[in-house]
1. Quick one: helix-only ellipticity at 222 nm (-39500 (n - 2.57) for each DSSP H run of 4 or more, over all residues; to 500) came out at -5000 when computed from one of P, Q, so which one is it?
2. Tell me which structure, out of P, Q, gives 31, 13, 11 once semi-axes √(5λ) of the Cα gyration tensor in Å, for residues 239-326 alone is calculated.
3. I have 1.00 for FRET efficiency 1/(1 + (r/R0)^6) of positions 63 and 103 (r between Cβ atoms, R0 = 25 Å, to 0.05), calculated from one of the structures P, Q. Which structure is it?
4. Relative contact order in percent (Cα under 8 Å, 6 or more apart) computed as 15: which structure among P, Q?
5. Comparing P, Q, where is distance in nm of label points 7 Å out along Cα→Cβ at positions 111 and 335 highest?
6. If we compute Cα Rg over 2.2 N^0.38 Å, for residues 135-318 alone for structures P, Q, which one ends up with the highest value?
7. One of P, Q was used to compute mean count of other Cβ atoms within 10 Å over residues 47-54, and the result was 25.4. Which label is that?
8. Suppose you compute FRET efficiency 1/(1 + (r/R0)^6) of positions 87 and 303 (r between Cβ atoms, R0 = 25 Å, to 0.05) for every structure in P, Q: which one lands on 0.25?
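Just so it is clear, none of the values below were taken in a lab; they were calculated from the coordinates. These figures come from a predicted structure and were not determined experimentally. Cβ atoms are built from the backbone, for glycine too; each structure is taken alone.
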Structure P
Amino acid sequence: MRLSWTIVSLLFAASFLSNNVLTAADNAVPQATTEAAMKPYAQPIAQTEAAIDMVPIPGGTFKMGSPESEAGRNADEGPQHEVRIDPFWMGKCEITWNQYEIWGEKIDIARRKIFGSPATPNDELADAVTRPTPPYTDMSFSMGKQKHPAICMTQHAARMYCKWLSVKTGQYYRLPTEAEWEYACRAGTTTAYSFGDDVSKLDEYAWYEANSDEGYHEVGQKKPNAWGLHDMHGNVSEWTLDQYVPDTYANRKSGVRNPLVVPSKLFPRVVRGGGWDDSATLLRSAVREGSDEDWKQQDPQIPQSIWYHTDALSVGFRIVRPLKAPSDEEKATLWDKTAPEQLDPVVE
C-alpha cells in the first residue's frame with residue numbers, strides 16, 4: 001500500500017484519537033421520503049473525522065440557458081428552455097483534498113490497520129472499488145490541500161470517488177447533471193449570476209481572475225447563494241455527468257425532466273462554474289465549458305493516465321444525492337453509464 005510520509009506521520013500522530021474514529025453505524029444520515037422532510041446533514045466517512053456537508057435542493061422548473069440579451073452570452077447557452085428537476089441534496093462546498101484523499105490515498109484502510117478496526121461489510125465493498133494510481137506530481141501544485149478543493153482529476157476519477165463514497169456510506173452519491181448544476185447555482189434566479197446582474201458584487205461570492213492571487217482558496221470563504229451553496233461561481237470549475245454537445249439546447253424539448261447527455265466519448269465533457277483563473281464573464285450561471293485533451297498536455301505517462309488532468313488546475317467537483325434513489329436499471333442506463341470504458345494499462 002502506498003502512502004506519503006506526510007500522511008503516515010499524520011496517521012500515527014492522530015492514533016490517540018482511536019476512540020473517536022467513526023464506525024459503520026456513524027454512516028447513518030437522516031432519511032427522508034418527501035421533499036418537505038429533507039434537511040441539511042453532514043455525511044461522515046467511517047474511519048476518519050471527515051464529513052461532507054449536504055444541502056437540500058427543492059424540486060422545480062427553471063429556464064436553462066441565458067437570454068440573448070445577457071452580456072457575454074455564448075451561442076451554446078441557448079435557446080433557453082424549461083427544464084424540470086427532481087429534489088436532491090448537493091454538497092455545500094466543493095470536495096476538498098482532505099475528503100478526496102481518503103479514497104485516493106487509501107487513508108480509511110490505513111486507519112483501520114492502525115487502530116485494529118475490523119472492516120464492515122460496507123468497507124469491504126468500498127475497498128473493492130478501483131482507486132487511482134499514484135500521482136506523478138503534486139496535483140495541488142503547492143496551492144494548498146486540506147480544506148482547499150481537490151483538483152486535476154478526470155471526470156472518471158470524480159465518478160469513481162462517488163461510487164466509492166456510495167458503497168462506503170450506503171447512500172447513493174453521484175456527480176450532478178449539467179441541468180441540476182445550473183438549477184442549483186441559480187437558486188431561483190434568472191439573472192447572470194445567482195446574486196443578480198451587478199458584476200461589481202462578484203468579489204463577495206467568488207474567487208476568480210481578479211481576486212484569487214493566482215490560486216484557489218479554502219472552500220466556503222465567500223457568501224453562499226440563496227440555497228446555501230458556496231463557490232458555485234469560481235474557485236474551481238466543477239464536473240457534471242454530461243457529454244458536452246454545443247447544440248444540446250437546440251435539440252432538447254422544452255419541459256424535459258432531469259435531462260442528461262450520457263457520455264459516449266472521452267472529450268469533451270461538461271464542467272460548470274468557472275475557476276480561480278477565469279474572467280468574471282466565464283463565471284455566469286449559464287456558462288458551459290467542455291473538457292479538452294490539452295488538459296493532459298504535461299502528462300508524461302504513456303499511455304496517459306485515466307485519473308489525472310495535470311493541466312486542469314482549476315477543475316474539481318461537488319456531489320449530489322437524489323431524494324429518490326435510482327433503481328439498478330436506472331443507474332446502468334443513465335446516471336452511472338459512460339463510455340468508453342476506462343482501465344489502467346496492464347503492467348507486465
Structure Q
Amino acid sequence: MKPIYLAFALCLFAGLKTSPVLAEQQTDYAGYDRFDVRAAHRSMPIAASVWYPADTVIYKAPVGNNIIWKGTIAYIGAAIAPGKHPLVLLSHGSGGNMDGLGWLSSQLALRGAIVVALNHPGTTSGDSSPRRTPFIGERAADIRATLDQVLSNPSFAPYIDRQNISAIGFSLGGTTILNLIGVRFDQTLFAQYCDRFGDAAQDCDFLRKGGVDLDHMPNDFDVPSRDDRIVRSIAIEPGMGFAATEQSLAAVTSPVLFIGLGEEEKWAAADFGPTGSNLVARIKNASSANFAPAHHLTFLDECQPNVAEILKEEGSDPICTDPPGTDRALIHRQIIDEISEYLALDAKAS
C-alpha cells in the first residue's frame with residue numbers, strides 16, 4: 001500500500017475508533033441532519049435542519065459555531081431513536097438562522113422532541129433586508145411548506161407524532177408563529193405604533209433605515225396564514241404585536257405561551273405585557289413567563305470569549321452584550337426548562 005493511501009486508511013480507522021457506532025440510544029448529544037424544502041412561493045430551495053433523539057451514531061461535530069458563536073455539538077446523520085416523537089417547528093428572528101438556535105433545538109431533542117428549523121430567505125443571516133422583513137405571509141408559508149415536506153419525508157415521517165405538533169418563534173419568528181395560529185396584522189395599526197414610539201420602536205427603526213414606507217406595507221403583511229395542524233405555540237419576544245387585530249386575537253383557540261426577557265431593558269417592539277401590546281391578555285388561552293436579568297438579544301447563542309469587547313470596539317450591534325448580572329447560559333437553561341414543561345417533554349432526558 002502506498003504511503004498516502006496507508007495514511008488515509010489509518011486516519012479513517014482512527015476516526016471510527018474515536019467515534020464508534022453504538023447500539024444503545026444516545027443521550028449526551030442530539031442527532032442532527034439537514035434537508036432542502038421545495039416551496040412554490042420561493043424561487044430557490046429553503047434550507048432546513050432537523051434535531052432529534054439519536055439512536056446509533058456515526059460521528060459528532062459542532063453545528064453553528066464560528067468566530068462569534070459557540071455553537072452546539074451534535075451527532076451528524078445519526079439514526080433516529082425508535083418511537084413516535086412530538087414535532088416542534090422553529091422560526092428564527094430577523095437576521096438569525098436555524099443553527100444559531102441549536103442550543104434550544106438540541107436540548108428539546110434530548111428531551112424527546114423532533115425539532116425542525118429553517119432559514120427564512122430575506123431575513124436570515126447574510127440575507128436580511130428591511131424591505132423583505134414585512135412579508136410575514138411568506139415566512140408563514142415557509143413553515144407550512146417545511147411541515148408538509150417533513151411529514152412526507154420517509155426518513156422522518158415514521159417517527160413523528162402527527163397529533164402533537166408545536167411551533168416556537170423568536171422575535172420576527174414569534175410574529176410568524178402568531179400568524180400561523182390565526183393572528184393577523186394590520187398596516188394602519190402598525191403605522192400608528194411606529195408614529196407613537198418613533199425610533200424607540202426597534203422594528204420600526206430597522207424598517208425606516210431600509211427605506212420602507214411604513215404607511216404602505218406590502219399586502220403580504222396582513223394575509224391570513226392559520227395552520228390547524230399546530231396544536232400549541234410559543235412566542236418568544238414576538239415583534240409587531242401592536243399591529244395585531246382584535247378580531248383575529250379573539251379567534252385564536254390554541255394555547256400560546258409568551259416568553260419575555262428582561263424587565264428594565266424591555267424592548268418596545270417585543271413587549272407583550274400591559275405596558276406594551278398586551279397580547280397575553282388579549283388571547284384567551286395565553287400564558288406567559290419572563291426571565292431576568294436579560295434583554296432581547298440574550299436569547300441568541302452564547303458568544304465566544306472576548307467577542308463582546310471586539311464587537312463594541314467595532315461599533316457593531318450588541319449581540320453578545322447582556323445587562324449587568326446576566327448569565328446567558330443560565331437564562332437559556334431556564335427557557336429550556338419552561339418550554340419543556342409547557343410541551344410536556346421529558347425533563348429528565350438532559
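1. Source structure for this number: P.
2. Q
3. The read-out comes from structure Q.
4. The structure behind it is Q.
5. Of structures P, Q, the maximum of distance in nm of label points 7 Å out along Cα→Cβ at positions 111 and 335 occurs in P.
6. With respect to Cα Rg over 2.2 N^0.38 Å, for residues 135-318 alone, the highest-scoring structure among P, Q is Q.
7. It was calculated from structure Q.
8. Considering all the candidates, the number was obtained from Q.
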